Structure I
Amino acid sequence: MQDQLNKILKEAKAQLEEARTHAQTDEIRVRFLGKKGELTAILRGMGKLSPEERRTTGQMANQVRAQIEEMLAEKFEAVKAAAKEAQFRKEKIDVTEPGRLEGLGVRHPITITMNEISRVFQNMGYSIVEGPEVETVFNNFDALNAGPDHPARDMTDTFYITEDVLLRTQTSPVQVRTLLSQKPPIKVISPGRVFRCDTPDATHSPMFHQVEGLLVDEGVTMADLKGTLDSFAKQLFGTSTRTKFRPHHFPFTEPSAEMDVSCFKCGGKGCRVCKGSGWIEILGCGMVHPNVLKVGGLDTEKYTGFAFGLGVERVAMLKYGVDDIRLFYENDMRFINQFK
């Protein structure tokens, strides 16, 4: 049995010298020291020996076990160090290699356009106010003089959440919130997202952006509105830009108008952008209806005001020559990177 123990020790040593991985080393441990290992089998058979043989064999078996465990510990450390060294070699970084250029993000064309519009009005002394995108029917329609039978209130045009709550269809509800929270003089703009039940195509989207403007004070007239918007157009599109106002109808303004600007592509001569007319429609406006002022508790004999609203996407499409509104929302970096 002592010869068997010497043989086991030699075999274990020889096999450990050949082992190269943690798995191979652990396999050797199981082969010799496991529950069914060769050394374990000898220890279990010692009951058949005489007391004297059992004592000497047991001492030798414990020595063999200790030597094998020591060799295993050394081997485990060696293969672990070798594996780490191999990993380091594999992951070694060549500091002389040129770095990888990371692209910088760019502002979205809608953000650029909205900031440009806001900057023009801020330079005129307007403050920026915001309102929630989830609005009440009262703020979105009733307070804006749009009666119960107004076509814009149909479910085919508006996203309703409940009977009295909806996704705002315009930034005009911020007018109402401002009139209820501030006293004249009021001079604000409100940029933001709005939602309508439109089928997406080249010129329509169920979500788009508007910039709403409101000015209320004593003695405000239509001339103030026209002068403000004419100055805005010249600052945004160029000093040679001309403006034209056409009568229109909005329930929350009276009188109401739409404003056209001379085509900045052809200078008013007529081209594909302006469809040969020389003019491009960019916004709606008008004097705030007295019924809207009354919502804010204002004396309509004392105060007047004007309001306007323009679509940001429309201005961006015209300014940058984009012919499909869907390009703004496809997140194609090839498109967005053109606005660096």
Structure II
Amino acid sequence: MPRSTNQKLKLLCLSKLLWEQTDEDHPMTVPELIQALEEWGIKAERKSIYDDMEALRVFGLDVQNRKGRDPGWFLGERNFQLAELKLLVDAVQSSRFISQRKSNDLIAKLEALASRHQARQLQRQVYVDRRAKTMNESVYYTIDKLHAAIAHHRSVSFKYFEYNVRKERVFRREGKRYDVSPAGLIWDNENYYLAGFDHRFQEMRHYRVDKMAELAVTCLPLEGVDSEFDIASYAKKHFGMFSGQEGQVTLRCKNQMVGVVLDRFGREVILVPDGEDHFTVTVQAVVSPQFLGWVFGLGDGVTIKGPDWAARKMADQLAAVAELYQKT
């Protein structure tokens, strides 16, 4: 048989067919492969297909040939199993910090890692209660820049904004730039935060990544970031990344709250029995409105035992909220 002009593409085309068209449940027979190659203007014989499949197997593809019922060639093991791709698609779809458009782009790329038949199973929507996607399209690239800055030990500069009632950006500090030496990124309550040393305030602070604009990685080295800085400890102390007074806080909890406490503070905390029905636990925490809201949400299951200033903050918060609902 004379060689066609596209003959040099034959192995590449067969590889593409196996990747895109086949899986264990959808093999392609030799006649089907020959016909598909002809659509690319490539002539092939049965014997050459067997030789080509062996070449692809030697190259590293898990090429399988099934005989008997539903015979044919297919690609077996892939870099990602279908169950793993489903997990990744669900994570992307439900992630709040990834915009809907970027979610669709990422899912399309994940689908390309499976056969077209398996890809149909990845085209699904994950419902997450009250989940809203970010309105900031650039957050995906902002995170990449921040990782680069951290890796190269460089400071960053950015503008920081909030949204007004018209959903318009309103820049803080009249649009002046923030200069920060990044210590690390924190994933908390479905948002990314940058923790770093703020050059203006000369202290460690954190900023929501999706509220950054015009981020730039500078040529300036880091300052104020200690090599021993524990970003995990920093994140654990800040409930919802809110600021407040920090200190050792002792909580008195009902025994059924053990799981809640361990989920929040980790299994390394020390639980001290306090009577038959309660225990106490002392944690390092930032007593912010978010922390007080967490305690309030647990009802009579958790109370702040000390220090006095933390208990007073709770009482003041409760009094302020109660006043809003008092009938005139």
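Points to keep in mind about this one:
- When mean projected area of the Cα convex hull in nm², for residues 33-72 alone is computed for each of I, II, the one that comes out at 2.6 is I.
- Comparison of I, II by mean count of other Cβ atoms within 10 Å over residues 89-96 - largest value held by: II
- Each of the structures I, II was assessed by FRET efficiency 1/(1 + (r/R0)^6) of positions 145 and 201 (r between Cβ atoms, R0 = 25 Å, to 0.05); the largest value belongs to II.
- Origin of the derived value 17.6 (mean count of other Cβ atoms within 10 Å over residues 25-32; candidates I, II): I
- In this comparison of I, II, the computed figure 33.8 for mean projected area of the Cα convex hull in nm² is attributed to I.
- With mean count of other Cβ atoms within 10 Å over residues 169-176 derived as 11.1, matching label from I, II: II
- At a computed 15 (relative contact order in percent (Cα under 8 Å, 6 or more apart)), which of I, II: I
Computed from the coordinates by the stated procedures, all read-outs in this text should not be read as laboratory data. Quantities reported herein were computed from a predicted structural model and do not represent experimental measurements. Cβ atoms are built from the backbone, for glycine too; each structure is taken alone.
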